[in-house]
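Each value in this text was obtained by applying a stated rule to the coordinates, not by laboratory testing. Note that the structure is predicted; figures quoted are calculated from it, not measured. Cβ atoms are built from the backbone, for glycine too; each structure is taken alone.
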Structure I
Amino acid sequence: MFKRMKEDMDIVFDQDPAARSYIEVFLTYSGLHAIWSHRIAHFFFKRRMFFIARSISQVSRFFTGIEIHPGAQIGRRFFIDHGMGVVIGETTEIGDNVTLFQGVTLGGTGKEKGKRHPTVKDNATVTTGAKVLGNITIGDSSKIGAQSVVLKDVPEHSTVVGVPGTVVVQNGQKVRNSNNLDHHKIPDPVADRCDKLQQEIDLLKEEIEKLKEVKQNDTHHL
């Protein structure tokens with residue numbers, strides 16, 4: 001147990017440059033507290049002691065601001081950065097070395113039964129405020145941009161941004177115009193489309209002005 005806890009703290013040092021000491025991480029990182037509480041709740045959930053499991057989950061939610069259903073399956077070296085507002089649904093499956101930022105939702109899309117929450121594969125990153133909804137799969141080593149809403153499967157080694165989520169990079173190749181992979185600088189495909197529409201409108205205005213000039217010249221000649 002202590003070896004696993006140290007592994008959890010080590011990943012904090014790998015991911016967060018603000019971490020300074022083990023005692024600081026142990027006492028002040030709410031993401032760690034939520035993960036440790038979830039393991040206890042999941043232990044009871046697997047033994048069908050659902051009330052105890054949900055009670056532990058709710059107490060953890062009260063103190064950390066992170067809601068993880070005790071039924072969720074979470075791999076090793078899972079890191080939640082800041083964490084406030086993170087919600088992880090009952091049938092969510094999370095692989096190893098996954099990182100979530102604050103405000104992320106791994107949720108369902110309705111009242112369907114069975115597997116209704118996302119599967120997040122190894123080494124994936126879901127950044128600030130992103131919503132990943134339904135029984136979909138986020139591929140290995142993929143990245144979900146801030147505030148994106150993802151409703152479809154994401155291939156491995158891909159970057160997704162926008163509402164709805166659109167793949168902009170796959171296997172290191174740009175699918176759409178992209179400047180870099182920093183989650184706060186990923187381009188917005190909706191804004192790109194609006195820019196293109198504005199360019200078309202400007203061209204139409206120019207054509208209309210030219211037609212007006214031609215018509216005025218014809219009138220003067222008459």
Structure II
Amino acid sequence: MKHLSIRCAIGALFLGCGVSHAAELSVSVTNLTQGMYFTPVLAIAHDDSNSLFEVGETASAALQEMAEGGSLAGLAAIGDAIVADYANTEGLTAPGTTQTLMLSTADSNTVLSMVGMILPTNDGFIGLDNWPIPTEAGTYTLYLNAYDAGTEVNDEIRGGGAPGTPGMPVPPPLEDLVGNGGSGVTAVETNTTVHIHRGNLGDSDMVGGSSDINLMTQRWLNPIARVTVVVN
């Protein structure tokens with residue numbers, strides 16, 4: 001069921017399961033945070049010789065595009081190239097809400113990966129990397145960490161959205177939840193590979209300070225998302 005209704009132009013773990021065969025999957029993602037949002041989340045069933053991202057390695061241009069601006073276009077192109085089955089959620093996934101996707105896997109598509117940008121962040125995303133799709137029908141629950149793409153300084157200032165452009169995209173409905181006028185938490189990042197996100201720092205000043213992020217509502221601890229996979 002390849003489809004991609006991208007509404008994400010906003011500036012533009014492991015279970016001991018065997019390899020699966022053709023199956024119908026219901027994939028639900030729940031936002032476990034108090035004040036963060038997820039851009040459209042991509043779920044892709046593919047073969048285990050490919051990955052959407054690798055922890056400790058430099059992010060691809062397609063991953064950077066997603067992590068900095070929420071766009072899934074580059075990753076969808078990868079899905080087409082590797083003959084994968086994919087789908088994405090619609091709009092933003094708000095705190096405490098769930099969205100569900102359906103996938104039909106082919107015999108060769110034995111693993112499941114997921115990504116989606118976290119707002120407000122500079123280049124943070126939720127990620128699931130090559131989870132083996134179970135052979136046995138049933139319901140499986142996974143908890144996802146937040147990752148940093150390592151492609152942008154976490155200055156926590158409004159702006160950006162396009163790859164290589166500093167700042168955080170702030171689309172509706174975050175406009176009134178994120179501050180303005182911050183001076184910047186940092187101007188340097190030492191880890192430029194994909195890694196576990198340190199979390200937002202934020203401050204309590206909505207019209208200045210070092211950050212435009214509200215520390216009272218827009219901080220989090222991992223895990224940041226729950227995924228429920230139903231294999232039929």
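Worth a mention:
- Value -2000, calculated as helix-only ellipticity at 222 nm (-39500 (n - 2.57) for each DSSP H run of 4 or more, over all residues; to 500), assigned to which of I, II: II
- Distance in nm of label points 7 Å out along Cα→Cβ at positions 74 and 90 - structure with the largest value, from I, II: II
- Value 11.4, 33, calculated as Rg and Dmax of the Cα atoms in Å, for residues 82-169 alone, assigned to which of I, II: I
- Computed 31, 17, 15 for semi-axes √(5λ) of the Cα gyration tensor in Å - originating structure among I, II: II
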